[in-house]
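Each in structure tokens, the structures are laid out below.
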Structure 1
Amino acid sequence: MPAVPTIVFAGGDPGSFSYLRTVDYAGTFLVAVDRGLAVLAELGLTPDLFVGDGDSVVPELLAGLDRDHTRVVILPAHKDVSDLEAAFDLLVTMGKQGSVLVLAGLGGRLDHCLFNLQLAARHLADFEDITFEDDRCLVRPLASSNALQLLAGTTVSFVPVTWEVELSLTGFEYPLSHTVVQRGSTRTLSNVACGLVQQVIVERGIVVMIAWKIPSDIS
């Protein structure tokens, strides 16, 4: 029986609600991370799990949660991890292993975004896959072999998050074969998807894929 997918509403800028309303939430395990509770409420959704220290959540929304339906984990205000990291750690403890989609995790503060993506890379082995998405782009940490179905013409970058990666790409305008790329190199910036299927093989290390949904002239 396939694992139940998890959708996490992080505490960042949620971006377009028009996009959020296109997401299929049926049959998923919904997690609100602090401020993310307001986003779920706006969408008419009830979380299965709330995790946060409450510093950016609407008190009335938190107080109004049905504790018989929603597990509420209140974190201390002074702690060594972010609310999102605590949520990921709890999902691992709970034995969640399916796919994880993180919404409201890309917009807002740049430092939060960078740490969020490194957090996803750290937990990649714990879940089927982890995806951050908004109306503008789709972001996934990748390791091993991955078959993708990006629209032809999609601008895609692969950012090494480990010190060094070995990468093979097919189905892209600039293919690679067993190419070693060091962290900080721009060798894998702004590639372009071709055809119906693309293959990304990360033979060593972890990369974060950033695929833009809108045309980009950034080079």
Structure 2
Amino acid sequence: MLLRELQNLLAGLYDAPAEHDVYDFLITDATHAAALAGTQAPPGTDEQLLVAEDEQGVELSLYVDQAVLERLGEHCPLRSLSEENLADYCTALEGVSHFHYFVWSAGRERTVSLLELELQAEVDKYASALRLMLEQRAGRFPGELFERLFERVSFLPTLSADERGRYEEAHRFAARFCRRLEERFLRRRQARPEAMLAELRAFYRLGRHAKLRHAAQWR
């Protein structure tokens, strides 16, 4: 069950135990996702966290397109993460990241913004892919990962101006933070993976404004 393994990966990475199983909230049909979102058109992306809140509480669903899961089933990133499956891995991981962070925050009575969700997901994609690649390559540092995730990217042309602005801002701050992680903990003569893990866990627990300040100013 790939998404559960990805959820467990994030839970372990951040010492943030999973309080709900992602599969209990998963939908994979675009028509179903559109109906839950109250729209006629299918989702514009292959993953989307659907949230409805009223006085009774919060209802939550995670949409990840079935085709993405099928491709990942054929080329499992937990065995080998490469250019062949990296895009689908990032799609699935982003959805799981949104779900896990939202649930973890709600369990602590913390509200989260869309920008905060996107920023944390950008960091999660980098940190989780880095961990998998280091394990799969016997500790050899994947120097191409940062470029692939933060420099060789494009945004969907169908995004609204507000959506594009939010994605670009999250991407920019996450790139700054993750570049500093590499420079400070991985690229010097003596790597310090435990210190990097501690920094990631501290960042995970910051609120939106503190996350932005930390990513912008941290050295």
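If you rank structures 1, 2 by Cα Rg over 2.2 N^0.38 Å, for residues 5-108 alone, which sits at the top with the largest value?
2
Compute distance in nm of label points 7 Å out along Cα→Cβ at positions 21 and 69 for each of 1, 2 and report the one that scores greatest.
With respect to distance in nm of label points 7 Å out along Cα→Cβ at positions 21 and 69, the highest-scoring structure among 1, 2 is 1.
A value of 26 was derived for percent of Cα pairs over 28 Å apart; which structure in 1, 2 was it taken from?
Going through each structure in turn, the value belongs to 2.
Ranked on FRET efficiency 1/(1 + (r/R0)^6) of positions 133 and 165 (r between Cβ atoms, R0 = 35 Å, to 0.05), which label among 1, 2 comes first with the largest value?
Greatest value across 1, 2: structure 1.
From 1, 2, which structure was mean count of other Cβ atoms within 10 Å over residues 93-100 = 25.5 calculated on?
It must be structure 2, since only it matches.
State the single structure among 1, 2 that was used to calculate helix-only ellipticity at 222 nm (-39500 (n - 2.57) for each DSSP H run of 4 or more, over all residues; to 500), giving -18000.
2
Taken together, the values in this text are just the output of simple stated rules run on the coordinates, not laboratory data. All figures in this text were calculated on a predicted structure; none of them were measured in a lab. Cβ atoms are built from the backbone, for glycine too; each structure is taken alone.
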